[in-house]
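Next up: the structures, one after another.
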Structure I
């Protein structure tokens, strides 16, 4: 991403969001939104591929993640995530697509339910009816290791234990994109831990269901679900359930990929997304 421009966006509640922007000015816009606990660096390959295909790409760190501001008021609710989408797409003056993985995908569904009208919506290994065991595994990982890590190898061991399907890298230095070193010398994940400590998650369920119903009534918003075939979050059953609510949605499986589809099988993922956008968000 050597040609990407680090750019700041201001959300309506005053938080500064940081993203990378790449691709020709005036081209249709693709907003990439990572999953919970990730940073924009998880989209590096997808960003380059989309820009090479001719799109203008904004690769955003979500609030509380990466280089974007943490919220002192703990504003990590549905309405807050939606504000951040509008901070990027409002005033862009070109058609846009929302591409969201996990948390970013759920935020996109909510945004459409609240009035956003993207030219296309791509949900990356996420649908509203998630598999409970997979969700519990993710939440458990996010709420662990609040004491940080003594070394990169220790952090790499934690990731390998959580995600054994992916080979543990011999050189764990790439993990530094997801870590920050504090004054005590220890390494901590690059996200605000308070956002994953919410005990009552029912607050998200009803609005998500309403937004999904609204999306189902909008056939002019094309929807693609890209699922990792090995995912423990999205199953055949959960995809079928989603398509009963959003019948115009199209689903694509990426073999040998888990929940982190873009990172596991980047070329296959990019091909599926670019093909979909070529049809629904032409250059």
Structure II
């Protein structure tokens, strides 16, 4: 069964091209979205990947990430009529498994949706503030001031926003693996309910809520396996950016059972990447 890999990239051309080359396989289709503000020549991207158009200027914490994801998904769904799952990756991800083993693992998970889903609120992830008040990503000064004023008014009134349509908020990692039927359903919901995009356009880090919330409100919720099969290291006292993985992280990565690890850097992670390749070749040969 064919699998699609969608890579969003904003830096480090060498790492991106190494990732694409590593995933090249007759049963894998690779798409890449290049952040519009990245001054990179698209012609230098590995030819094994198909490039998403148009390019979106993605900003941390804003709806531009979701907008870029939706645009990428629409192109993939329109172009690829037959695939099992779409694996959403950062260009700083890297496979832990050789392609043959990754195929086997994904085939074994057919019929499941692989996405972190944690309920937001009391007893769950304490991130309700992300949607309860207004957050503005860039834009003109009047729009930013308007959001700030609206949030202040809510706080003074002791009120908070709720998700539209009675949706229950869920969150988790922005990197996931979802089936083609599930993605078609989600895109249909976005088209049928424009208020979803309007609401999430004023949410902080909506890329870590948007898909989780819609999947858990869908007929595909019963298929969810709430993990992303990614190995990630978070620094103590900070949850904004994962740590860059290095050679010393090899053994924990190998023992994790993850499909991918992140973040890798073409320079700092060169030794780790070499060890991952050596282990993958040995496993493929064995």
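General observations
- Structure (I, II) behind the derived value 1.8 of distance in nm of label points 7 Å out along Cα→Cβ at positions 77 and 117: II
- A value of 1.9 for distance in nm of label points 7 Å out along Cα→Cβ at positions 109 and 165, calculated from one of I, II, originates in structure I.
- Identity of the structure behind 32, 21, 20 (criterion: semi-axes √(5λ) of the Cα gyration tensor in Å, calculated), options I, II: II
- Given 1.3 for distance in nm of label points 7 Å out along Cα→Cβ at positions 37 and 101, calculated: source structure among I, II: I
- With FRET efficiency 1/(1 + (r/R0)^6) of positions 45 and 149 (r between Cβ atoms, R0 = 35 Å, to 0.05) computed over the structures I, II, the top value is the one for I, the highest of the group.
- Here the criterion is mean count of other Cβ atoms within 10 Å over residues 53-60, and among I, II the highest value is seen for I.
Laboratory data are not the source of any read-out in this text; all were calculated from the coordinates shown. Nothing here was measured: the structure is a model prediction, and the numbers come from that model. Cβ atoms are built from the backbone, for glycine too; each structure is taken alone.
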